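Bear in mind these aren't lab numbers, they're just calculated from the coordinates by the rules spelled out. The model shown is predicted, which means the values in this text are computed figures rather than measured ones. Cβ atoms are built from the backbone, for glycine too; each structure is taken alone.
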Structure 1
């Protein structure tokens, strides 16, 4: 039974994580099955390849060896295709889970107007990073220096940050990051903010 997001604002995140973890377990089972069945398939395939090397023509390959070997090859392909499909589905569910995590903390940040944009983001990002580490995929951004994360190449492609930016009214995570970086550099004396940047931000609209 689905939780009501109006009662529990974490419900979409919890549901998305639960689905991801379920699919992750299914992928693990699929790996184990492929490895288990692979031993029998490998023996049949090895016999087929050995017969092909020794036979002067395909007609000289024993019928049972050819049939068993082809069946094993087909089974390996089927298991690999099934595993690839499951891994793709699990990855999509992970992206959804990270997106809902970004939405959740984006809403929390939007409701908190205490301090500068970059200061608030750092505060909530650390909490979101801990949630991801503990409950989602174990990726540990908790101990990363905030400034390293803020200027990390490719960070704008993070699903969590894309959703976070959208909640705050930005057209893209790239524009959100630009505002964050401008403020960070200004706070730390790395640059001066223009009057327009001080009053309006630089990228939101």
Structure 2
């Protein structure tokens, strides 16, 4: 049974590892196995065989493309890290890189701080807790139904941004808080209210 085997164009089992597999098979199946049993083991429970041979699927490398089209490569060392990474990057384009692609993980990011990459915090001007009632006014210029004081507060907020960022800026509303606003006792303007997180990015100059 000793030979080099390539499974799914990914896993290679070499002679020394076959020794470990054969030894474990003798212990687990002292009466031997039929060809069908052996075939089923390798096809349907290959993770067990790999564990006998000391073979790991990790580290894995994932290319992450964020909502702002920023990119990075992040390495994960086990299933828990992979699951956490995928939980956080559900709004991103995530591609697993195969072993034939030259990859190098970004040192500044890993599975537990990937949010700073997703939100492009290095290029973010600032973020604000914005009262829920102000979203339409800021996004679409729709001030209908708002009190005069609220309108004045929103216009001042936008005017301050115009002055602080004369080259222009873009808004990025936090999707999670849009779906489930949070209460803030100290929003950017106005009285305590249910709020949405707004991130502001300065337009990049060519």
Entry that produces 19 once relative contact order in percent (Cα under 8 Å, 6 or more apart) is calculated, selected from 1, 2: 1
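If distance in nm of label points 7 Å out along Cα→Cβ at positions 60 and 124 is computed to be 7.4, which of 1, 2 is the source?
1
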Quick one: Rg and Dmax of the Cα atoms in Å, for residues 52-163 alone came out at 20.6, 72 when computed from one of 1, 2, so which one is it? 2
Looking at Kirkwood radius over Cα pairs in Å, point out which structure of 1, 2 has the largest value. 2
One of 1, 2 was used to calculate helix-only ellipticity at 222 nm (-39500 (n - 2.57) for each DSSP H run of 4 or more, over all residues; to 500), giving -10500; which? 2
